[in-house]
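Read through the structures below before going on.
What follows draws every value from the coordinates through simple rules; no lab data is involved. Small disclaimer: the values here were computed from a predicted structure and weren't measured. Cβ atoms are built from the backbone, for glycine too; each structure is taken alone.
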Structure I
Amino acid sequence: MKLENIIRKNIANLQPYSCARDEFKGEASVYLDANENPWNQPFNRYPDPLQLEIKNIISKLKEVPANRIFLGNGSDEPIDLLYRAFCEPGIDNVVAIEPTYGMYKVSAGINNVEYRKVLLNEQFDIEAESLLASCDPNTKLIWLCSPNNPTGNSLTKSQIITVLEHFDGLVVLDEAYIDFASHESLSKQLNHYPNLVILQTFSKAWGSAAIRLGMAFASAEIIQVLNKIKYPYNINILTQRQALTMLQQEKLVKNWVKEILHQRTWLQNALKSIPYIQHIYPTDANFILIRVNDANAVYRFLVDKGIIVRNRTTVSLCAGCIRITVGTYEENSTLIETMLSFKG
């Protein structure tokens, strides 16, 4: 893959905005460059536009060079930026698995890019041949999510590699739930596949959905393109500070993940006692997909009892399915007791 062949011409020729903090590195004693109010520190100062302190810590944690890391306002920002950088509106298209995370399709619609869905097989897995057959010379991105949402399973690695080796555009692998899987991230394969973009997030294992911080890992050249077109100060100082706090608590986060996995097993076993559940799907994520006799009725019953799950019955291949996030033992116990009381 040659990046110059897939980047939009206007983006390649774009002169990016240069903000005040781009012009020096490190700390100064007097800041008179950005027309800031000199009072109300630290909130009076613009944050680091490239979040270098955070990236350096993530680099050590993820074993990915800092210049191969992009931080976005949630994972939704790099998703949108990839469309804006590489897909010509009204001309180009993308290919995505179905079912999967809905923002890939929403961002395609916002950017006026054709979105081609390829159904997963009966095991909710991909078949590389089908994905590649849906591509044409105007296909710039392929969207994969593993572990996948809402199905919970991981996609077969060999099939992902086949797609990477036979597609001339970018393959975006969303690993939002990778911390709950039994296998490693594909981030260690970035050197081998220059067309690979990996998305991860602080929202799941790191317990920080509220701060809206997503990560993208890719070649330095792709990261440069994303930095070129992002808003100058896309990650505010409050988010940056909380991210730095969380990054110092890796041991705590690992304990959270361990407990979630323990509760996931408990919940899977407890769900087996509910007679109207037809199937409990295997999962590598922090949620469980189940198929029930009447998903709409079960969902309404749970909502009436103050328990919110996700009704996925209208999603492709998920008729009759409900997605349940793994909670605390108390939350999971309340869910099971309530589901057992349903007589519909």
Structure II
Amino acid sequence: MTNINNKDLMLRSSYNYELPSDLIAQVPVEPRDSSRLLVYNRKLDTIEHKHFYNIIDYLNKGDVLVVNNTRVLPARLFGYKDTGAKIEILLQKRINLTEWEVIAKPFKRIKEGTILIFSKNLSCQVIEKSDYGCCKIKFMFDGVFEERLSEVGQMPLPQYIHEKLKDKERYQTVYSKIEGSSAAPTAGLHFTPDLLKKIKTKGIEIIEVLLHVGLGTFRPVKEDNILNHEMHSEYIEMSEQNAKILNQAKKEKRRIIAVGTTSVRVLESCADENGVIVPQKRETNIFIYPSYKFKVVDSLITNFHLPESTLIMLISAFAGYDETMKIYNIAVKEKYRFFSFGDSMFII
């Protein structure tokens, strides 16, 4: 195993891998749980190739499955300047009732004070420009903002997905509840109501936490040294009841299984130095990379992530760097489907 103190692991380029473009999933499979599942056992260093519906065979009575119940906003908007120039806006984080942090493209075509018209009932003004295409805007609208947004907003599919999504709900988990994300917590897209019912019947407890997915999760790493990467904050919630359930499970040495990297970030953000989960509602900018000592998470369900992303760095911290790169190379060789609508991996 690579020494986690190795300086090379702090280089962004260390997290690159070769991925043929035809392995980037363009559409979700049906049914949801028919996607493929790579099962990696860290203790035995073994890999098995299954389907997602087989995951129940790897779950034990008493396990606690932690899911992120965020719901994706129709966060992609197209507006026009008074010159007729078209500007794309991607909502990232709500600041207050009217102001949002957004990504704007093309960024060079807007400046502070620019007005964008989305419809006769919805417009905005650019208040402040910052870096990486980000800016702060203030919406002006008639009626209820959420209704105006639903009229003109589109589902914010990643740029690498070129196919049109036929059913908007396929970019939502079946347990999504609280709107606020600009991207889906994709590891949860594989679950069906029937599979969740079977999991509960087997004696696995399912609890919900919240992380509104935004720039903190998906902002690309630009710095050569990953230690210089600045994580944007994202809103999280951990209830008192769920904190009690998790702390009791840890005390009884039952597994805490995170569904997705967003659930990992909530769990690890809410744990004190002794691994005790503390209920809270706040922002987190936790950045997990090799050398991080996990305090809560025992197993992880996750998709296959973009090269050089903070997500593959988190997986490398959890499974080990060498092991992660080996898994990814095998997944490419076995023609697994990658990224948001792709296949899944269970690290146990």
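Quick notes on this one:
- Ranking I, II by percent of Cα pairs over 21 Å apart, for residues 160-287 alone, the structure that comes out highest: I
- If P(r) over Cα pairs in 20 Å bins from 0, in percent is computed and equals 30, 58, 12, 0, the structure in I, II: II
- Computed over structures I, II, FRET efficiency 1/(1 + (r/R0)^6) of positions 48 and 72 (r between Cβ atoms, R0 = 30 Å, to 0.05) reaches its largest value in I.
- For 3.3 (distance in nm of label points 7 Å out along Cα→Cβ at positions 24 and 128, calculated) the corresponding structure among I, II: II
- Which of I, II yields -10000 [helix-only ellipticity at 222 nm (-39500 (n - 2.57) for each DSSP H run of 4 or more, over all residues; to 500), calculated]: I
- Set I, II, criterion relative contact order in percent (Cα under 8 Å, 6 or more apart): the highest-scoring structure is II.
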